[in-house]
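Next up, some structures in structure tokens.
Bear in mind that the values in this text are calculations on the coordinates, not laboratory data. All figures in this text were calculated on a predicted structure; none of them were measured in a lab.
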Structure I
């Protein structure tokens with residue numbers, strides 16, 4: 001099985017990584033710098049919000065172009081397994097203007 005920072009990646013999680021075009025390095029940043037929330041007795045949610053993304057861009061850990069439209073990324077962890085991945089996006093408003 002594939003692992004990221006000692007967390008086991010399920011097949012479902014790997015499929016979500018491909019669908020949402022998020023690489024392993026970004027997942028490791030989320031696990032390192034994200035905020036952990038306890039969902040119930042064994043599941044946790046890790047959230048990487050816009051302010052944490054901006055700090056990572058400022059520290060040159062990720063490129064601004066990659067993270068421009070992302071508002072937040074959430075991981076669901078069950079014990080030591082990465083279960084699923086959610087990515088919330090928003091546009092910058094440029095597409096809404098007409099010339």
Structure II
């Protein structure tokens with residue numbers, strides 16, 4: 001899903017539900033905003049350095065895919081190191097041509 005170009009992004013907040021039996025044979029992306037800010041992606045492989053905080057269900061936690069709950073609706077907030085402008089990709093890579101998603 002590609003959002004429209006949004007200026008002044010500081011945090012991205014969403015509700016996600018990841019199937020508990022989902023297996024990753026390759027990297028999948030929750031968010032990718034690398035067109036607007038270098039290293040502003042969050043994937044099953046790593047979190048880019050532009051994200052400084054991850055809150056899951058209101059609690060601060062490690063910036064890691066393993067911090068996300070499986071099999072339940074989860075409130076996720078990612079906070080950036082600095083404001084940026086981008087047409088943010090949700091559940092896909094910045095190239096928007098990858099069929100793998102959450």
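Among the shown structures I, II, from which was the value 0.99 of Cα Rg over 2.2 N^0.38 Å calculated? Walk me through the intermediate numbers first.
Values: I: 1.15; II: 0.99.
Of the options listed, only II reproduces it.
For the read-out helix-only ellipticity at 222 nm (-39500 (n - 2.57) for each DSSP H run of 4 or more, over all residues; to 500), a value of 0 was computed from one structure; give its label from I, II. Numbers along the way, then the final one.
Values: I: -8500; II: 0.
The structure behind it is II.
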Worksheet item: From I, II, which structure was relative contact order in percent (Cα under 8 Å, 6 or more apart) = 28 calculated on?
Response: I
